[in-house]
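Enquirer: As structure tokens, here come the structures.
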Structure 1
């Protein structure tokens, strides 16, 4: 052996003597199949504002999320099957508001699934209900008393996806984070098979590992019906009963953390450790893109942020590039290698192969305080800088180098290094040696298609316009919502008022007439918010048309809560009722009455309401004339504008106008 070769070999081995040593060998057999990394649209109207973005910015956002070898390059898209009820940050419309009503063009999830498929035809699609229209429960807040009805409702959504949008749904869930019903799951499986939808796999129960896994162990028919056990926020661990079912285990909802550097650290840690600690073969983030008003619950908990369609501004946050470390260099159908995955001085690694000679290794060294997820609590642990040597065996033994991609999350500065290509990393006599620091992510791979070439900067951030008008005459057929309105309870849809040949042919109509089967505590009144949460002084004008003598309508300002807290929202609410009365209240529930009296309002007539907020004073006008003046209000000091109804009744709105100062 020549002297230089001997020195090189001794140098390789000396590095190994001082390091943590790890073996990657496909000859000993492969581990479980990798099922992919994904994200959730919905579970609370989380993509609501995305559809309102102008081009080219909307397409750019979609490219960052779904385009292979570009940004997040997601493998899985999970969407909410709209149920007309509040499900975290808003409501999503159902394809069946009523029993004899079917419309497979409501909402934006159809559009989003098609856009994802357009960019990645191999992306897997999942549907899951958070809530159900009220008719399913026959007056009860429960979907399982009539399992045949619930099954018909869900299967019709799957069939409608194919018939009207040419979308094949790959997986279907039961009821998000709520009790499952074994009988319903079995009927669902039977019905899917009968409809020749055997390819649609069932995930259950989108809650905890237990009790679904225990029930599957004692009920063979249930075990046969369920293909995947999906748990939410598992903290990277599973339970013995789930493992004993021999079913695939997924973190079917995870992350849910503010998308700053700590959120990126959370995501990097669980993407690896969900498999290393819990043998989970897929991880799905809530949520896909933070495209809802930031002051809603869990603001900016998406992989990226797109909450300003009026300006076109969006932010490609660090979780996008953390995702790319895995998704750009693996695909569903690859296999994990059989490794322990724990680094000697903290952190973790996973290694995957396609079985055809390709190898991808993902390493993370996230420290405790820099990788906390919003849930569950993270037990103490330490990570230290370390040297790691990976011994490549089996079909990998002849590799001479691997492409290296690198991220370093910085917390004292804003200068994180995100998804940087470091070129080839040489392999020395089958040994890959790395010096690992803290809060770092490495991808070492044979795959050469990794890519980071962001679009040019989007337009600068701008607040919601101080002046905004909508006569609801401009209609975009694929979407039922009016731009920028965020329904919090009830559903507000474009409506053609064929009986009115005059000014109010095209209106916005609240269409839910029965309280839905709710997922969270929902308001008894319907409400849709819009505008800038920081607004203090502004004037709102809107025409209203109450269609029932049991109804009532309002316009409101300084509305301070939405999402799962909508029921306790405060603000200034100007109500009118078809019995000819009005009220001014300090809350949506109508408990804090500030003023009341006669208005002369009647059902089936158009009326114009105006609410003027200036400092601590509020005034209201009806049909252009003062109705009440100088109501004193001090709290809340700011909030959104809103429209809504007193109960679940048909009500129309037109010529909305808000002027802030």
Structure 2
């Protein structure tokens, strides 16, 4: 081939490639948004965006602007998505975008008729109704309006959105009566996810609910549902989440479950199951969340629950379950939440439960459990809250509890634990904030502690055989609640106690001891935020101490207090219960006690030596007097 011919072919090839490349750039360039839709978006922003009314804002709508002399491409704005071929706005995500104000059908938003996905969740539309113009957006496949302050009846026009596959109208003040849930199900047959939590409904759930064969998530929590949940709901072939919790008048009968069920979350709490747990529960091998709390369940916990290998939440609390806790639950090694409280479970705590190394909440309270606390309890290495209260447990407090380094709350109230309990072993938990040891049979050893207790907020030491105030209280600067009642503490309240946690203490219970009074009078309480002061059933003498002005409940009955009620008692601006009964108080009641009427609920004065008239109090105040 001649050199000239070859050169010509190369030039032609380069030109062809250049043209092809140019054509490719033209066809791949994304079109800008349409001017009418850009105008609609800007109009919507001007009408509803209120940045000043948001405590926190991520700046999403700040990108919605057009510089002077520019057309602006709304397809590049945050939260906006356009069709790559037509430039039409097809998706709008404005969740938590500082939108405020009532919205009507004339809102410019409804001019975006090609919208397929719309999210207006977590805004404030000022209790306006969902505009009927929502029915104009017939191409919507996803509509999310949760927690946006809508109210009233869901409009009939929602039934026009026959392409919807996901609808979330939860956590508003909405009703679904006309149209009804049956109308909704019959119209929106492509539904895959439906969340109507807190939407008020009337009548029972329709049987046609089972016709939504594409449904993967059904959430109807707290909807005032009645009647019976259709049994076929459990058999929806793709259903992964079923939540009908907090519908107290909804009857639920659980079927025999099969291996093929894709259920991952089964939430039936606060419904009326009124039956026993089926042994076939163990067949739900995809289940990760099981909450059947407060459902009137009876019978035993089937051992097959231990076969739910994927389970991380198990809540069967608040029922009438009997029998022993199945040791098979120890196989649920991924469990992070275990609540079997408030049942009638008996027997010992299975030691096999102590290898649940991922569990953060472990609650067996309010049952009839016996035996000892397993020494293997140190195996609960991730536990934050451990509640064994109100059982019949006995024996010593195992020292292995001290190995639970992450423990935040520990309570063994009202058991039969005996022997001595070394307080220092419990105080090794640097994260501990709440400790309840009250009403057992052990003696608490409370020698001076060298560890830091600065994080303790709540401390219950009632009936712990204490004979003096524990000195370690001086180290509790964050203490808000303390109960030292039903002990054998005698003598005067020490001066140092009045300096404990002066900025934070809100509740102090010293009742049912043998206290004789305070070291000096008038008593100067430094607890500016104290709300409850309980001094009942002691042998306190001297004048009536004046509590802090913020007090709500002042209980000083059944002592030997003398003298008159001071006029300054009338300055208790928030007092709700004032109990001074069965003392040796005398004189005329201050007339200014009538000033307390706006807050006072109960005034108890009997068993004293008052004379004269009772000050006029607001109707409804309960007055207890001889």
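Enquirer: Using the calculated result 3, 15, 24, 23, 17, 10, 5, 2, 1, 0, 0 for P(r) over Cα pairs in 10 Å bins from 0, in percent, pick out the matching structure from 1, 2.
Expert: 1
Enquirer: Let me ask another. Can you say which of 1, 2 returns 4 when relative contact order in percent (Cα under 8 Å, 6 or more apart) is computed?
Expert: Of the structures listed, the value fits 2.
Enquirer: If distance in nm of label points 7 Å out along Cα→Cβ at positions 412 and 572 is computed to be 3.7, which of 1, 2 is the source?
Expert: Value 3.7 for distance in nm of label points 7 Å out along Cα→Cβ at positions 412 and 572 corresponds to 2 out of 1, 2.
Enquirer: If you don't mind, there's one more thing I want to ask. The value 3.0 for distance in nm of label points 7 Å out along Cα→Cβ at positions 100 and 132 was derived from one model only; which of 1, 2 is it?
Expert: This value belongs to structure 2.
Enquirer: Matching task: 26.4 is the computed value of mean count of other Cβ atoms within 10 Å over residues 268-275. Pick the structure from 1, 2.
Expert: Answer by label: 1.
Enquirer: Then there's this: Supply the structure label, taken from 1, 2, corresponding to helix-only ellipticity at 222 nm (-39500 (n - 2.57) for each DSSP H run of 4 or more, over all residues; to 500) with the calculated value -2500.
Expert: Derived from 2, not from the others.
Only the coordinates and a few stated rules stand behind these numbers; no lab work does. Worth saying up front: this structure is predicted, and the values here are computed from it rather than measured. Cβ atoms are built from the backbone, for glycine too; each structure is taken alone.
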